[in-house]
Structure 1
């Protein structure tokens, strides 16, 4: 389905998170806000998950959280570097055209 394609296209970080969650996720259709069954299904899924976890709810491991923050920071730094290179290339092209 389209959600699986979207998940695959989002890269390793999302795949890693899904792997850590046992490939469990829930999709809400924001276009259809009047559909109350979506919330009911989500709550049922949460209850099932908690039951499967012997009554424990989700708690993120500090190490995992730190790793996620570091990955995001590294990606932001790479994006910033790409933007700087692109701006420099534009400046070079403009100066050559003048």
Structure 2
């Protein structure tokens, strides 16, 4: 598994919890202690997490605009989180090719 793929997997887990609690304090350090990983994967995951959280309102507006017959908050948490991550990568990570993000 590539380090970025591993980073995305870890970011998905963190953002899933963030979506439920809207806070990372108190458990994020425990998450990293329980999920030791390569530094590059962790750095990529942290960048995704911070970016998605920072731009969550904008990402949700974009998703809501294009999600036919759905509101963002009606989507399953996993679906919503994956979509937020993908849109964030497309908008803010130009070094990641779109075809990689969409795969």
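Each value in this text was obtained by applying a stated rule to the coordinates, not by laboratory testing. No experiment lies behind these values; they were computed from the predicted model shown. Cβ atoms are built from the backbone, for glycine too; each structure is taken alone.
Here are the numbers:
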| read-out | value |
| --- | --- |
| Source structure (of 1, 2) for FRET efficiency 1/(1 + (r/R0)^6) of positions 36 and 84 (r between Cβ atoms, R0 = 35 Å, to 0.05), computed value 0.85 | 2 |
| log10 I(q)/I(0) by the Debye sum over Cα atoms at q = 0.10, 0.20, 0.23, 0.24 Å⁻¹ derived as -0.27, -1.05, -1.33, -1.41 - corresponding label from 1, 2 | 2 |
